[in-house]
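In structure tokens below, several structures.
Just so you know, all these numbers are worked out from the coordinates, no wet-lab data involved. Note that the structure is a prediction, hence the values are computed from the model and not measured. Cβ atoms are built from the backbone, for glycine too; each structure is taken alone.
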Structure P
Amino acid sequence: MADGSEVMDKLKQLLGTTTGPVINEVERGAIRRYAEAVDDPNPLYSDVEYARKSKYGEIIAPPGFFGWAKKVSDESVEMMSKVFGTLIEAGLLRILDGGVEYDFFLPVRAGDTLTWYARFADAKERTGKDGGKMVFITMELTFLNQNGDLVARRRQTFLAR
């Protein structure tokens with residue numbers, strides 16, 4: 001389908017929407033529990049003495065773990081509601097998780113305070129093999145540490161049909 005459709009016109013108005021900052025605290029115990037939950041026995045995630053002797057000097061988090069938010073991001077919920085509401089209003093009721101991609105720049109250490117921002121990064125419309133409309137949307141989260149250094153970028157894609 002052409003990018004000039006009504007749903008794409010509405011989504012393009014939302015493109016680039018960015019939330020305010022959200023603060024995540026990265027605690028040693030939370031890192032350990034996450035590593036256990038994903039069954040990753042790497043001692044960098046759980047053994048304090050081992051991690052202190054490593055080049056990191058502290059327990060680090062497994063890839064994809066960025067601690068826990070101190071409070072819910074109302075702005076993120078509002079942004080997602082507008083994007084998904086636009087899809088639903090267009091009759092695209094089946095929304096599927098299309099996967100997550102990460103770019104990692106620095107390790108996340110126990111004791112870090114991360115700030116993240118969510119952004120509605122992209123929207124594309126295509127015609128499926130059955131002739132039906134499909135819309136791909138991408139949400140991006142950017143994580144900065146307490147020093148303002150870029151730690152990671154996460155891109156999540158959703159497919160609506």
Structure Q
Amino acid sequence: MTPPGPEPKFLADSMLGKLARWLVLLGYDARYAHGAGVADLELLEAAHREGRVFLTRDTKIPAVAGLRMIVVRGQRFEDQLKQVQRELDLKPDRKRLFTRCTYCNIALEELPRAAALPLVPPLVRELQTPFFRCGSCKRMYWSGTHTDRTIKRLEKLGL
């Protein structure tokens with residue numbers, strides 16, 4: 001039996017920001033080119049240098065030796081996510097859900113409850129949930145109804 005390879009990392013072009021964000025929600029290292037103005041060549045070089053799978057909707061970008069590139073066909077992010085999952089045979093792991101900052105793509109750090117309570121809204125303080133914080137942007141994360149909705153949506157997609 002062949003041991004599993006390293007988890008893929010992703011770089012998405014500016015047209016696939018929502019897809020990148022959902023890959024982050026699944027626990028994958030996924031970033032995207034914000035806004036216009038970043039040349040395709042720069043993105044390809046960055047993806048190659050960083051060992052990332054390049055995700056694009058642009059059918060005119062040439063293949064680059066040693067770089068895995070997926071031309072994403074679907075319009076809806078759900079179809080895009082399913083295509084990436086299928087092409088890379090991704091096996092999303094429930095334990096990895098919500099482990100990265102959706103803004104910075106940095107792995108979240110668990111914060112002790114006493115340290116977290118002053119940093120969250122009053123109603124959230126009453127929840128019996130672990131708290132996490134991004135070490136870069138300092139955003140706070142916790143489980144709530146949004147978490148349940150996201151999980152239901154992923155289950156509906158078969159992820």
- 0.55 is what came out when FRET efficiency 1/(1 + (r/R0)^6) of positions 49 and 113 (r between Cβ atoms, R0 = 41 Å, to 0.05) was calculated for one structure; which of P, Q is it? Q
- Message: With distance in nm of label points 7 Å out along Cα→Cβ at positions 33 and 57 as the yardstick, tell me which of P, Q scores highest.
- Response: P
- A value of 72 was derived for percent of Cα pairs over 12 Å apart, for residues 65-104 alone; which structure in P, Q was it taken from? P
- Query: The value 17.0 for Kirkwood radius over Cα pairs in Å was derived from one model only; which of P, Q is it?
  - Reply: Q
- Message: Can you rank P, Q by relative contact order in percent (Cα under 8 Å, 6 or more apart) and just name the one with the largest value?
- Response: P
- Query: Quick one: mean count of other Cβ atoms within 10 Å over residues 17-24 came out at 21.6 when computed from one of P, Q, so which one is it?
  - Reply: Q
